[in-house]
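Asker: Multiple structures follow.
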Structure 1
Amino acid sequence: MIEVQDLTKKFNGKTVLRGITLQVKEGEIFGYLGPNGAGKTTTMRIILGLLKPTSGRALVFGKELGDSDDLRRRVGVLLESDGLYERLSPYENLDYYAQLYSVSDIEEKIKNLLNFVGLSDRQNDRVGVFSKGMKRRLALARSMIHEPDVLFYDEPSAGLDPEAQKLVRDLILRLAREKGVTIFLNSHDLDEVQRVCSKIAILQRGKIKTYDTVENLRRKFSKPAIEIALDNDKEAEKALDLLNSLDYVFECERDGLSITATVKDEKTSTILGALIKEGIRVEEVKKARESLEDIYLNIVRQSEKRI
């Protein structure tokens, strides 16, 4: 659905994108990550046809969006601004945008969308009195009014409280799962990306540092470590002392009643037996997995050292 080929962009002689190449498949939620100023929004604007690349190509449905009004009608966008009129009601906002896109069966589609984003009971209230989270949900509905095949979202959860973030995240998942929409997601929220995206790219200083599925990245970067949950403080202390005495344990870190131990890969299965042998009461033992946040920070820090 989206294909970016060796994309480069320069502003006044300064290179902000350096040979970006990526693909997003139909029905996929793709996460585009990176620090402020990395070039995420510039990439999105080029794909949307709002900026011209210095070199390379950005294709949606196999063509450049800037060359076709018909193709642009198959795309929904939510950038920094919600694009809402605060003196109008949710219904009036959606009605206005539906008319811009020449949407048929407007009343039925608005009703369904307001129900989808959980704003049916507020459809006639003035948008200006809404919370930021409610406005963001309405903005998501606005981006979908013409039933696009591809959605581009730039920081959809930025500035929202945890409850509103979850609502937005759940809506994005439902769009992909229930409606088969392809989603290109710029985000700083690593937890959000880990929960909803199947594939990601990490961008830094205009260059992609890694590009893979979330699962493959977690498998690739995970250390041979295990997490041990203990019954009480006394048991945790005993376990920590024992683990520190084992020559195949490299490091231990305790957090309350939980201990994370890095061990020789072939020795992970022997840890539980060693604990039980010493009479230590263990609640749970499982293999530790790196979070997307750990992976992201590791990649960014390594890249900074090379600069």
Structure 2
Amino acid sequence: MRTYLSFETPVADIDARIDELRALAAKGDAPAIGEEVAKLEARSAKVLADLYAALTPWQKTQVARVQGRPHFCDYVKGLMEDFTPLAGDRKFADDAAIVGGLGRFRGAPICLIGHEKGDDTASRLRHNFGMARPEGYRKAARLMELADRFDLPVVSLVDTAGAWPGVDAEERGQAEAIARATDASLALGVPNVAVVVGEGGSGGALAIAACNKVLMLEHAIYTVASPEAAASILWRDSSRAQDAATSMKITAQDLLKFGIIDAIVTEPVGGAHRDPEAAIAATGRAVDAALGALGNMSREELRESRATKFLAIGRKI
């Protein structure tokens, strides 16, 4: 069952006509529909490509959140071998919103950490929609330090609307946990690469994305606050989220221009949700290239390069 975003109505209309013709052919009422279907499919593909070539920031926000977009567990299945999840922060509990562990990527051992949103109601509740509590960030910091001790590169997959803002999280030191995870990421003496695969929301994203190389999928977003939250703060009107998204420069294309990210990973036409396997493969190639570029750097060079990268943000606008 295909789902369409609000701006994809022209594509939905064409696809509905194709389905109607195929249904008629199945009943024997329209035996010669091959040529007409081929024309409609070509038209649908062109309309889809034209739409995605000119997405607005708000439309990209919708694509970044759409159901069916690959999540952390999908990337593990598509890119990793012998992946072993490591649970718990050794202080309070395990947080399922952040998943991490050790495995082999392209035959080499790495530490993989990322947000998991879940793909149905039960798993979304279990993973708290990818919004981590302090124990999630303390787990991430623990895994980074473990990887550093054993000289393993760290790869982070970012996909969260932000850290969990609940009272329980604040009581257990949410801000401190985010700060310590960010510090652990910046202090690593091994290569680390982050990929924003969906939403990169505020400190909840940065906590595992303070890396030597930061990549973004073509239609992902990376922002200090969600467009809805920014609209509520700036205009006291969350319905102006579209205006906020445009003003905040949250797209991969804008962030590459500002030097906040290092590269854009091209998505399949129509977004990663239309061809998850192709999107995952493209992400794997981009991560492999990024790790390869960092492979010959010493521990001190990696730290200095990372610090230089983040200290330079905002100085060349």
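Bear in mind that the values in this text are calculations on the coordinates, not laboratory data. The shown structure was predicted, so the numbers you read here are calculated from the model rather than taken from an experiment. Cβ atoms are built from the backbone, for glycine too; each structure is taken alone.
Asker: Quick check on the output: 96 is volume of the Cα convex hull per residue in Å³, for residues 114-225 alone, derived from one of 1, 2. Which one produced it?
Answerer: So the calculation was done on 2.
Asker: Just checking, which of 1, 2 has the largest value of relative contact order in percent (Cα under 8 Å, 6 or more apart)?
Answerer: Largest calculated value belongs to 1.
Asker: Comparing distance in nm of label points 7 Å out along Cα→Cβ at positions 194 and 218 across structures 1, 2, which is largest?
Answerer: The structure with the largest value is 2.
Asker: For the read-out P(r) over Cα pairs in 10 Å bins from 0, in percent, a value of 6, 25, 33, 21, 10, 4, 1, 0 was computed from one structure; give its label from 1, 2.
Answerer: That value comes from structure 2.
Asker: When FRET efficiency 1/(1 + (r/R0)^6) of positions 66 and 162 (r between Cβ atoms, R0 = 30 Å, to 0.05) is calculated for each of the structures 1, 2, which structure yields the highest value?
Answerer: Comparing 1, 2 by FRET efficiency 1/(1 + (r/R0)^6) of positions 66 and 162 (r between Cβ atoms, R0 = 30 Å, to 0.05), the maximum is at 2.
Asker: Out of 1, 2, choose the structure whose coordinates give helix-only ellipticity at 222 nm (-39500 (n - 2.57) for each DSSP H run of 4 or more, over all residues; to 500) equal to -15000 when calculated.
Answerer: 2
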